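All of the numbers you see were taken from the coordinates with simple rules; none came from a lab. Remember, it's a predicted structure, so these values are computed and weren't measured experimentally. Cβ atoms are built from the backbone, for glycine too; each structure is taken alone.
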Structure P
């Protein structure tokens with residue numbers, strides 16, 4: 001099991017951070033490895049929304065579909081792959097530190113199969129580095 005948790009404080013109110021981070025259209029801007037996000041269901045984002053992502057990770061091109069399985073706007077969003085090479089659950093949480101600062105956590109959990117199972121310790125380390133870059137990008141965009 002791969003379980004990677006990262007967090008960051010962003011000098012921006014919770015509603016601004018959560019609105020931006022939860023919007024799949026913004027993912028290619030702040031996620032290092034995501035090239036595109038395509039809505040497969042109607043906007044706006046809600047429970048059961050499905051989004052197709054194209055990404056690159058460890059030199060491989062990946063295509064996968066996330067489904068929103070839990071959504072509490074401004075507090076928490078959980079999305080899970082419904083198909084793709086590596087079953088994954090991604091959780092965002094947002095908590096106000098004060099009126100103008102938000103602590104955001106990004107957690108990825110997955111059960112590697114096949115070749116991925118052999119490299120999962122390496123994969124977790126690489127995911128943690130990528131997630132920290134992503135959160136730093138998000139911070140830079142929202143504080144910019």
Structure Q
């Protein structure tokens with residue numbers, strides 16, 4: 001934890017690439033009940049505005065644990081919990097079979113009264129070959145000894 005504080009404002013890790021295939025999109029649709037055709041009907045989506053199905057924005061956001069697991073490791077704590085998000089934006093649609101990865105910049109490091117630490121990361125998700133990020137969000141993580 002002591003090694004994190006000097007990294008304020010720096011990118012502390014970049015995740016591995018993750019493929020967003022149709023099966024992942026369909027499974028997310030089943031889990032959330034969001035079966036809009038632009039996500040789950042490849043034939044109809046092919047003639048839609050993006051030429052293919054696109055992932056749910058919240059699917060991209062829900063991959064935060066997958067991205068962070070391969071981007072960095074914070075040791076010497078007993079428990080970590082997701083405390084919430086700030087400033088979430090979906091800047092570009094994620095087309096089926098795209099590869100995504102995330103960059104994590106440490107924005108804030110704060111000690112809590114209950115032997116915890118609150119970290120805020122800016123997560124920027126990029127799609128391979130895209131000219132801009134697909135999602136930017138601030139993730140709030142609380143860690144406890």
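Worth pointing out:
- Read-out distance in nm of label points 7 Å out along Cα→Cβ at positions 48 and 80, computed value 1.5, structure in P, Q: P
- Highest-scoring label, criterion being Rg/Rh (Cα atoms, Kirkwood Rh), among P, Q: Q
- Computing FRET efficiency 1/(1 + (r/R0)^6) of positions 72 and 128 (r between Cβ atoms, R0 = 25 Å, to 0.05) across structures P, Q gives 0.75 for structure Q.
- Structure (P, Q) behind the derived value -6000 of helix-only ellipticity at 222 nm (-39500 (n - 2.57) for each DSSP H run of 4 or more, over all residues; to 500): Q
- Structure from which 4.8 was derived, mean projected area of the Cα convex hull in nm², for residues 8-63 alone, options P, Q: P
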